[in-house]
Structure P
Amino acid sequence: MSFIELKDVSKSYGPRNVLSGVNLTLDEGEFVSIVGASASGKTTLLKAAAGLIPYDKGSITMAGEAVTDFSTKASYIFQNYSLLPWLSAFENVNLAVEAAFPDWPKPMQKEQSEKYLQMVGLGAALLKKPSQLSGGMRQRVSIARAFATEPRVMFLDEPFGALDALTRATLQQELTTLCRSVGRPVTALMITNNVDEAILLSDRILALSRGPGATLSPAVSVNLPRPRGADLLMHDDQAIRVRNHLAEFLLAGSDRERPAQRPEAPAASKDVPVEASI
C-alpha cells in the first residue's frame, strides 16, 4: 500500500476550478516532484496533500489514514523561509523541536536543534536573527527546522525558487543528503517550476497541466545514479529525455490554455511554463 495516496482530488475556489480529478501515490522513502507553471495549482495541490487546506472531492490518505489536518509526522518547507524574525536561528529551530518532542528534557531539545543547524553548515550562526542572515542561510535554517522534528514526510513548496543558482545547487545537494542520511525513510513531495531541479532530486516526476481544472501527467521515473550534478543533466541521455518529455507536456498545456480565456491579463505572454536551467 502506498504511503501517501490522492484519489480523484478536486478543488475549487468559488467558481474557479483549480484541480480536477488528481491522482497521485508516493511510496515510503520516495522523493516525488510535481512541475508546472506559475498559477497552475501546484501550491494548492501541495497544501491539500499536507492537510493545510480542505479539498472538495476525492480522498487523501497518509499511512492508511485520512488526511484531515496537518500531520505531526510531517514538515513543510516554504519558499519564503517563514522564520520568526525576533528569534535567532537556534530559537526558530528549537521552537519546532519543543513542539514535536514536548516530553524531551530541555538539554536534549537543545542538542537536537544544534545538531541539525550544524548539519546544514550553520553551527557558527546559532544566535543570529534572520535579518542577519543571507537568503541561502535563512533557507538552511528552514531546512534544519524541518528535519529536526524527524518527520516521516516532507512537503516542499518551491524551496529554492528565491535563491541564486550557486546557493540553490548547494542546498539541493544538502537536502538530498539529509533525506537519505536520517535514521528512517523520509518521504518527500516537492513542487517546482524548474524541471532540472526536479531531475536532480527526484525518484519520479509528474507535470501539472495549466488550469482551470489542472490534472497530473503520468509519472516519469528518474533512474539516475546519485549524487547528481549539473553536468549529468547536460550529457545524460535519460536526463535529456525526461526533460524533453516534461517540457513538451507543459508547453502543450500552455499553448492549449493560452487563448482568450483571460484577455485582460497582459502578463500572460511572460509566463514561462518551465525554467530550464539550474
Structure Q
Amino acid sequence: MPKKRITCLGMIICLIFIFPSLCGAQKSIILATTTSTQDSGLLDVLIPIFEKKTGYFVKTIAVGSGQAMAMGQKGEGDVLLVHSPAAEKKFIAGGYGVNRRIVMHNDFIVVGPAEDPAKIKGMKVATEAFKKIASAGTLFLSRGDNSGTHSKEKAIWKASGMNPEKGKWYQQAGLGMGQTLNVTSEKKGYTLADRGTYLALRKNLHLDILTEGDALLLNIYHVMEVNPSKWPKVNAAGAKSFADFMVSKEAQEVIKTFGVDKFGSPLFFPDAGKKEEDLGK
C-alpha cells in the first residue's frame, strides 16, 4: 500500500475515534451547585428534562456554595447554581463569572429536638433564638463548610453579637446539608437548614422546625456561567444553555410545583425576572 494512502487511512481512523470524543466533551456540562439542590431532589427532576431537551449531559458536583465558586475560580466548572449572594457578587466582580440571574428562593429554618432544651420554639427573630441556644449551652451543629448555609449562619451569629466558636457546645460538621441534619438529629442538637432539604429528609429526622419566618432567613438561589474570557476551555455554550433553561418558563413551572404532592407546599419558589430586594415582602 502506498505511503500516502496509509497516511490518509490513519487520519480517517483518528477522526473516527477522536471526533466523537470531542463532540462528547462539548455535549457535557459540569454543574457546580450547593448540596441543597441535590439533597432536596429538585435536580433529579430538572436535569433529565434539560438533557432530553438539549442533548447535553450534566455532570453534577454538589458541594457548598463556597466550594462551587472555588471550582469556578479555577475553571473547573462550567455553570454554578448557588445561594450565597454576597459571595456571588464578589465572584462576578472578580471576573470569574458572567450573567448572574435569580432562579428561586426558599428560606432557612432553625431546627432542633422536640424537647427544645433552649426553649426557642415559636421565636420569630433568628438572632434571639441563636442567643438563647448559646446561653443554654446546648449543642449547635454548624455546616462549617463555607457553604451558603454556613455563610448565613455566620451572618446571624454576627448580627446577634456573639462568637459561638469559643463555646464547647458549638461544633462544625464540615458536611453537606443532608448529612449535617442527620448528625444533628442523632446528637439531639440544633442547626440552621434550608427548608427544602429539611422537608425532603424530615421522615428520617428527629428534628422539629423551631424558629422560622424572619426576613433574615430568606434563602436566594442564582445561576451564573463561568467566564469563558478567563477560562477559554469551559463549555460556554452549554453553560448558557443550562442557565437559560433554569430561568425558562418550563423550569420555573417545575420549581413552582416541586414538593407540593409530597409535602403539601413547594420546596422552592420561582423568581426568574424578579428583583432580589422585592423577595420576602
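We did not get these values from a lab; they are worked out from the coordinates using the rules stated. Keep in mind the model is a prediction, meaning the values are calculated, not measured.
If Rg and Dmax of the Cα atoms in Å comes out at 18.9, 61 when worked out from the coordinates, which of P, Q was used? All intermediate terms of the calculation are to be shown ahead of the outcome.
On the way: P: 18.9, 61; Q: 22.0, 88.
The structure behind it is P.
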| request: Work out which structure the value -13500 belongs to, where helix-only ellipticity at 222 nm (-39500 (n - 2.57) for each DSSP H run of 4 or more, over all residues; to 500) was derived from one of P, Q. | output: Q
